[in-house]
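> Multiple structures follow.
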Structure I
Amino acid sequence: MTGNAHPLATIHPTAEVDPSAVVEADAMIGPGVVVGPRAVVHTHAILWRGATVGEYATVGEGAEVRADAEVGPGAGIGTAAKVGGGSKLGVRVRVGDRAVLGEGVHVEDSAAVGNRVTLRRGVLVGQGATVGDRAQIGNLVRIGPGATLGIRVGIGAESIIGSGARIGNRTSVGRRVRVAADAALPTRSRVHDWESVG
């Protein structure tokens, strides 16, 4: 089934597109892709082999969802954003314009990832957490549920940000740092590698 597909969209014969889904012009739907009910895939978006887009989800213009990635129900992916292979986005997740999510990233339900954010390989963003615009998050970082990261925050690889923690704008956190639950780092603060906060 090809849903409400524009005649200029390219849909692989093995893809499953719900009849109520909308696929706009010049979108590309790869082999084994599943697009759920009332999902919208905007123009020039690319869904790679085995990707899944849940019901009511939206994939923005020029966005890419790589192989075997999952976009949960009601999630929204911004313009020209990239979701890495094997990544999982939960229910009602928001990913901003031009954000780049590496392979194996997991963004849990109701979390928000801002514009031009980079989440490197294996990052976990907990339920309801917020990552501000232009943040740079290193490999295997864990961001706890309800944590808030401001704009232009940098977090080094393998750091852990506790549940409910608040990281101020333009703060730099080194590698393998531990920020305790509900701790607060002020704007423009700096935490060195291996330190613990809170």
Structure II
Amino acid sequence: MTTNDSQPTKSTVGNFNVSGINHLALVCHDMQRTVDFYSGVLGFPLVKTIELPGDMGQHFFFDIGNGDCLAFFNFPNAPEPAPGIASPDPNTFFDPSAELVTAVASMNHVAFNVDADEIEALRDKLIDAGVRCTPILNHDDSARGIAREIHPGVFVRSVYFYDPDGIMLEFAAWTRAMRPDDVRHAPGKAADKTADRVAAVAD
């Protein structure tokens, strides 16, 4: 994202020549607290502010790099958060057995792309800023999906944390390019889930 007339050049993909995320719009409880966290702690520049018509609230945009933005609505009459439904529950996430499932059409978490060589230092910066976060997790294709050590099968390294409203965030660092064999599973279908539930009840 730039604040002048020039925009960065991006590669495009798909039938509609999409070049990434323009912005992801979330909802916050307190816009000042959100600005303090995203600009003050994470250092994302605030690049656009909007007062919505009819006293509907505000809509603010933060530059997250590469021409992309993270945006927040602040609605005065927004419903209360629904952790465990609309988002992972921050009260249980740091438990290794925590449930990560959220509702259909929910926004489970936001992952920010970072450099693999910097992820340890970035985690340290989060801790220094008083942000509770996970250890660095090495995601691989093992049965557990996480390796204790880095090895050639690790494809991304992650640190997870929460914003002041309980939105789960992630610093994610790709460690290798995706290969043809990285796509090897058939997509699940809603009918499969229904069948699983019926079988569970029958048992």
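Read-outs throughout are calculated quantities, based only on the coordinates presented, and are distinct from any laboratory measurement. Treat the numbers as computed from the prediction; the structure is a model and nothing was measured. Cβ atoms are built from the backbone, for glycine too; each structure is taken alone.
> Here mean count of other Cβ atoms within 10 Å over residues 47-54 was calculated and came to 22.8; which of the structures I, II was it taken from?
For mean count of other Cβ atoms within 10 Å over residues 47-54, the value 22.8 is produced by structure I.
> Shifting gears a bit: Which one of I, II has mean count of other Cβ atoms within 10 Å over residues 71-78, as calculated from the coordinates, equal to 14.9?
The correct label is II.
> I have 14.3, 40 for Rg and Dmax of the Cα atoms in Å, for residues 39-94 alone, calculated from one of the structures I, II. Which structure is it?
Answer for the origin of the read-out: II.
> I have 10.9 for mean count of other Cβ atoms within 10 Å over residues 15-22, calculated from one of the structures I, II. Which structure is it? Show your work: numbers first, answer last.
Working: I: 18.8; II: 10.9.
Comparing all candidates, it corresponds to II.
> Another question about this same structure. For the read-out helix-only ellipticity at 222 nm (-39500 (n - 2.57) for each DSSP H run of 4 or more, over all residues; to 500), a value of -4000 was computed from one structure; give its label from I, II.
Computed on structure II.
> By the measure Rg/Rh (Cα atoms, Kirkwood Rh), tell me the structure among I, II with the highest figure.
When Rg/Rh (Cα atoms, Kirkwood Rh) is computed for each of I, II, structure I gives the biggest number.
> Okay, moving on. Quick check for you: by relative contact order in percent (Cα under 8 Å, 6 or more apart), which of I, II is greatest?
Result for relative contact order in percent (Cα under 8 Å, 6 or more apart) over I, II: largest is II.
> Comparing I, II, where is distance in nm of label points 7 Å out along Cα→Cβ at positions 103 and 175 highest?
Across I, II, distance in nm of label points 7 Å out along Cα→Cβ at positions 103 and 175 peaks for II.
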